Structures are given as C-alpha cells and as structure tokens.
Structure 1
Amino acid sequence: MNLEGKICVVTGANKGIGLECVKSFLERGAIVYGLCRSGCETKHENYTCIHADVQVWEQLESAFNQILAKHERVDVLINNAGLGYFGFCEEMSNEQWNTMFNTNVTGLFYATKLALPSMKKHGEAHIINIASIAGLEGYQQVSGYCATKFAVRGFSDALYKEVRDFGVKVTCVYPGSVKTDFFRHSENITAHDNMLMPWDVASQITHAIESSANFHVVNLEIRPLKPRG
C-alpha cells in the first residue's frame, strides 16, 4: 500500500510505538488521526488528535464517526493503546485486571469493529494489532498482561482469515521489551538502551503496510538481539 493520502488511525498515539507510527505515516504523506486519552504534542497539517479512551465505546464511536464523515473510509488502523500491571496473581487487584482487558482487548475490538465496514467496502486496508512476546509465551508475575496479549493473538489470527477475501490485511506484532514508559507500573524493570527502540518497531510496521497487495505479513515477532547488553 502506498501511504500517500491514506487515512490512518492510531490509538495511543501520543507516545512510544504509536507516536513513531504517526511520524512515519506523516513522512509518507498519509492523513493521520491519533486517538489519545491525553493531549497529543504532534503538530502537522495532516495530523488530527482526537480525545478518546479506547475503553469507552461512546468515545471511540464518536471519533470514528468524525473521521468517516470527512473521509468515508479508514485505510490503516494501528491498535496500539495498551498497558500492563506486574505482580503475583493473587496480589493483582480486580481493577488492574479489568483495566488491562478493557484497554488491551476490548478497546482493540471496539476500534476494529468501527473501522472494518469501510475497510471491507473499499477493498484495500490494513489492521495492525500490537501484541507482545507475552502473547507468545507466559512470564511469571505478568499473568494478567499475558492473558490479554494471548487474547489479541487469537483475535488477530481468526480475524485475518475472516477479512482477507475483502482485501483487508491483519498483522499481529509481537515486540520484545521496548524502551517506552510501559514499565512505569513495574517496581523491578526500568526502560534502558538495550531494549528495542520504538522507531525501529514502527519502521517494521510501516514496511509491512507498504508491501504489495497480495503480500501479507500475518505475524511479526521482533526482539532485541542482546537485551542485557
């Protein structure tokens, strides 16, 4: 897909992988909408920040209605918004569990459901779901987060088979540790330079999107070569 003039929607667009995707798409001439719970600092003539919490259907519905009313389609959706809490299972609060599922899984479903009708109608589109290597294997004291990302993996695998005949691609991305503020809820892990850089992850996402129409990257696993230096 040539991204010039394409309508791209990125959730969690104000930092990390989401922000780097925004930058990459804008460089290629796309029209980009960032959906954020807090304000976006990105300033560009082709960028619009919309306040929306992916956990809240009404806010996402309003955002997509605004986009579709203006452009009648969404070409690229980056389901990037997500968070994780760390700790032993019995110590995790119900609120933390529910927040992770509402953000990482339900919010992803909401955004996908709202974007898909126009994608299927126009016959060329791409959905990128940001999972994690925690969606490929379990890690102790990350059980809740792993559960959400295993859910994203299953959803993505089923969805790509559901929509491929409509010309819609679905790619699930499994990054290892990325140098972002994701670890703000962890007492034992601090982001460092041996982690993946968010712009490197965004570059691979962009490459997958720009592939030819009949070339489909279904799963994209990305890890730091030397995570401990």
Structure 2
Amino acid sequence: MTVKSFEKWETEQLQITFGIKPNQNSVLMNTWLEANYDLSDTEKNTIEALRGRLSYFANYWNEQDLKIFFIMPMVNVVDFYHLTKYRTFMEHTFEADVLDTENNKINLRGRVEMVVATGEQRPRTPFFFLNEYKPQLKVATDPQGQLLSAMLAAQTKNENDLPVYGMYNIGQIFFFIILEGDKYTTSKAFDATDKQDLEKIISMLKFVKNHIENFINQLK
C-alpha cells in the first residue's frame, strides 16, 4: 500500500488520484459565508488588538510567531472546547487509508497543526482543520492541497456523510474550505488585517462551533 504524507500532496494530484472536484456553487459554503454572529465587547476588543498586532508584524513574523501571537489567540476567542465532548487537538498525527479512483488504498498521514474533534486523548471524529501556517513570503508548497489531503483522511475516518470544514492561511490572508463527498469549495480570500474581514473570520469559526455542537447534541 502506498503511504504519502499530507505535506507531499498538491491539489491537482488529489483531483487526479481521488477524483475530487472543485465546486463553485456550494450551498453549504454560501451558508457558511453568510454566518453573522454578534460579538461581545470583550471579543471585539480582543480581535481588534490582535488585528493591530498582525497589521504591524505580518511581514516580520516567522511561522511560530504567526501561530503563537495571532492565530491561536484568534481561535481561542471562539473556544473550541467542551469537557468530555470535543476539544482542540494540537500537533497530532492523523492518518486514514483512502481509496483512489481505482479502488487502491493510499495511506494519507501526517501531523496536523490543529484539529477540532471528539475524543479526549486523541482525535476521534474530526470536524474542522486549521492547518499550514505559512508566512506570506515563504510559500513553496501547496497549502490547500496539504489541507485537503488531511480533510480527505478525516472524511474516510468519520464514516459519515458530514462535510469536513477547514481553514488555511498564507500570512495574513485566510481561506476556508468545505469538503462534501467528492467535491470541495474554497472561499474567497479574507485579509485578517481588515476589520470587517477579521470579524467575518470569527463569525465563520463560530458557525463551525455551532455545527459541531449540533452534531454532538444529536448523539444524546
């Protein structure tokens, strides 16, 4: 069986190997893009401080700086965590055997920066990936392909018809992805140094949290 890590995949290779296709008319993506959650004064103050920090340092931060000083504080505003039900997992190895277009198994594996999933010790049912913290000026690979390969592994692992959500960034620019069956949709670019864009990013993350909690509640 072929084994190939997430970081080795490019978007076109995934299309050829697994038959996934881009979808420009996703109802789910349109719904996600329309997410509009009210933000508390505390949340607004927090993200405005983060936006100012990113605006000043975006061209100077390395990958770890970007993750520690902006991305994780931003994600923590949403708080992807519920005791015994789901939580955020950082730097966890993840894998699944995915069938290609010829019904051969290919082992997709790798370490993901962040995944929100059920489970306490390790990810069980993954819902959302935030991956590939790439500094703006140092993108030599395909961050979308790397993220999609992890989402394909999650889709196989979940063994259900739920969409898998994801987000990746190139410096201050963020993109959202939905994988539905054999179709994926990528959002327009959001600039996190822009006030309205950053508030939209937070609303879209809150949408994912609501989606996860609805799924969890249905399991009761």
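Just so it is clear, none of the values below were taken in a lab; they were calculated from the coordinates. Nothing here was measured: the structure is a model prediction, and the numbers come from that model. Cβ atoms are built from the backbone, for glycine too; each structure is taken alone.
Matching task: 26 is the computed value of relative contact order in percent (Cα under 8 Å, 6 or more apart). Pick the structure from 1, 2. Can you show the working numbers first?
On the way: 1: 20; 2: 26.
The value was obtained from structure 2.
Looking at structures 1, 2, which one was mean projected area of the Cα convex hull in nm², for residues 4-91 alone calculated from, given that it came out as 6.6? Present the calculation step by step, with values, prior to reporting the outcome.
On the way: 1: 6.6; 2: 9.4.
Comparing all candidates, it corresponds to 1.
Thinking only about distance in nm of label points 7 Å out along Cα→Cβ at positions 36 and 156, which of 1, 2 has the largest value?
Max of distance in nm of label points 7 Å out along Cα→Cβ at positions 36 and 156: 2.
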